[in-house]
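Each reported figure results from applying straightforward, stated rules to the coordinates on display, with no laboratory input. All figures in this text were calculated on a predicted structure; none of them were measured in a lab. Cβ atoms are built from the backbone, for glycine too; each structure is taken alone.
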Structure I
Amino acid sequence: MYAIETNSLTKFYGKSRGIIDLNLRVKEGEIFGFIGPNGAGKSTAIRLFLSLLFPSKGSGKIFEYDIVRQSTKIKQIVGFVPSEVHYYDNMKVGELLKYSSRFYKVSLNSYFHSLIETLDLDLNRKISDLSMGNRKKLAVIQSLIHKPKLLILDEPTSGLDPLMQNHFFDIIREANENGATIFFSSHILSEVEKFCHRVAIIKEGRIVSEDDISSIKEKAVSRVSLILKDNKLKINLKTPGIISSEKINNGNSFLFQGCITDLLKELSELPIEKINITEPSLEEIFIHFYRDENMEGKK
């Protein structure tokens, strides 16, 4: 079963683009990354999943529940951490969580108290007195108290210090191990790379790539760094597929997308002192997908 399934899901704000023909298949039990810069359409997609917006066309399901017709059932089984957290300022933390537990018809049991202890949140503080980081902690706890089948995270670590980020990821991994599907939307690529099983890259409202992280890195590009024995010698490689070249100390570094055998044949003719060919980071791949959006139009 798919935790999230969409078919040509599209949202326009008047004439402005939200998302266009979004086709996603998120498997039950996986940790799925959804990455793109601000304005790419990540939050629009999430709001459609939660029926906070309605699609211009297309359809979507959360565990077989239609996102438009069965939104009440969806809200009962989904936990959500928004990118920006807003609550009733005059309430205390404990009061808000008790209210949430009644909404979900669950008791604040030992699991709840372990979350409070791990994230070091004071139940007696007024929400108006909380920092952005503590508000985010509150959102994380609120999203988990009913042990949701699907946890949707929109830029969840913003405002958390590094120690709390580690605690947060431990909590989310535990939820996943206990059966929760995680949908992780972020522009912090190192987090997605370490945390997620698969990833979709969204650009201008459209999915431009979707696969497991290792396959995206393998199919996309390689990082080649080389130093010549003669540092005054200019490198002018002819092998197709060289992109994003830059000077580094006494050599060159570039991303390569092409036949590695052809590249190595050409490199063998150079007086190379040192060469290093590695998998790129997800961030380098992301930049590759977004580099010079007008490039094709200029050719």
Structure II
Amino acid sequence: MAEKEYIIFCDESDGHGKYYSNFYGGLIVGSSHYDRITQKLNDKKNELNFFGEVKWQKVTERYLEKYEALIKCFFQEVRLGNVKVRIMFSQNAHQAQGLTSEDHEMGYFKLYYQFIKHAFGLAFIEPQLEGTNLRLYFDQFPDTKEKVEQFKGYLLGLNSNSNFRRAGLNLSKENITEVRSHEHALLQCLDIVLGAICFRLNDKHKDKEAGKYRRGKRTVAKEKLYKTILKEIRETRTYFNIGESTGNDGFIENRWHYVYSHWKFQARETIFIEGATKGGQKKKRPTFPT
């Protein structure tokens, strides 16, 4: 069933990690499903005695089974296609070249813009006679109001994009909003998934406290939750590789249709730093356009 309006929730994690950086996560849900799914997740939280905000940083051994139960509830809707998840990150070994001072200053928001523009495959939404509205909900930005307003200007420019016009997408300034994650169960679940991917790609599952020979209980619990999340992801795509861009199986429209996908972002001009990857091997991988 076609939707008249979609809501996109967005969050970000590590700006710089050991191997991977610039982690951005998002999910898209049709307005007709939003209230039901939100109620379902809140009911599950209440059942699990989660009365506050749940997030990746709060995962502990004591609450591991509860987090696993909540994330399985979330992925039920993902597998049905009622929620679609997108994760973007960059690999440190591919260092961008030719960046201007503005690129560095606004880099956080420019990458966010690329994420919104490409990761969800919005250009391939089936056009509706009256168009399709978009709502963008961002976890609160760690930056100045001036830069946030400039970022909103970038996003509103998508209304002039030929692919977006062809898809009949409409985005207004009042529908680009910062929200508080503790008020949105969907955003909390996104935080957990994004945190888990960042955790594993940057080998945080190997971390040990100073002077200790064994990993802490919290680190072990987080690795177990990551494995639960990976199992859920692989219910949608059997041999999913979390560290690479998800292929489209020969159909570019699948950028929209896939219920879960990753995008390893790479700038047009980069140099490869030998030995900076986990395996130290240079590999060529497909990237989305910029």
Structure III
Amino acid sequence: MAEEKKATDLSLTVAAAEAGMRVDIFLAQADPSFSRSQIKGAIEKGDVRVNGRVPKAGLLLKEGDKVKLHMEPARVPVAVAQDIALDIVYEDSSLIVINKPAGMVVHPAPGNPDRTLVNALLHHCDELAGGGDALRPGIVHRIDKETSGLIVFARHAEAHRRLNRLFETRAIDKTYLALVQGVIAGDDGVIDRPLRQFGSGRVAVDLERGKPSATEFRVAERFRSQTLVEARPRTGRRHQIRVHLYSLGHPIAGDPVYGDEATRQGFARMMLHAWRLGLTLLSSRQLTLEAPIPESFQAGLRIATAGQ
């Protein structure tokens, strides 16, 4: 849903000191609440007039020009409570830990405005820490839509600050299960390769411009064509485990983004599960949680076993 705001109408006359300015810059300075891209969009829609005519964004203004702008308000999305079943693994007055199913989006975003985990939590909880983002209340870390397993939410501001600090300092222990394509030769290792996110949302190893990223892994079981590994991220980059394993030549089975068609063949989901989580509560008590392996993941393991 979205919060409604009123449209803005400006009627301005170009002063001598403003002569020679581009119309888009002139309007952006007249009302700094609008970005240049918003002004450009209004010009393209015909909502800007100079002396009664629709200008180009680069039009140079003259003293005395009459400039009018009609700006429709941006729709500010707001997450709403929705009655959606939750698999709650742990809950107290400070935080709540959910076992998220594969395929469920964590928070509202373009293309996924509702029916997310945040919508469900807002219905369940009296309070979630805002964290400065109306679409991401309580969120202190993330897991991808295609990933199942444990995710933590803060219920008040102090918990949000404390949990953020724990994640930033890597004081929270996270272990994932991943079924990857191919047979990994070594029993364990550390993938220490910098990652860079591109505008498309994809992430890749970039030795020159990437951010430091490291993932520990241990082989749990080998199959004929796949390997089950336990992965522990030392850093928290987007798609980190997926891209690091892909960079080894072992993409995660069922991954819709990384790997090829053979990677997805026969798998109904991406085979990545946020399995175990260890953290210290605000009470200083150590908490260790585990998310049962879901049936959809077990089905993928049966595919791997059948290939023996």
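From I, II, III, which structure was percent of Cα pairs over 31 Å apart = 28 calculated on? Structure II accounts for this read-out. Looking at relative contact order in percent (Cα under 8 Å, 6 or more apart) over structures I, II, III, structure II comes out largest.
Work out distance in nm of label points 7 Å out along Cα→Cβ at positions 108 and 228 for each of structures I, II, III, then name the structure with the largest result. Spell out each step's value before the answer.
Working: I: 6.8; II: 3.1; III: 3.9.
Structure I gives the largest value of distance in nm of label points 7 Å out along Cα→Cβ at positions 108 and 228 among I, II, III.
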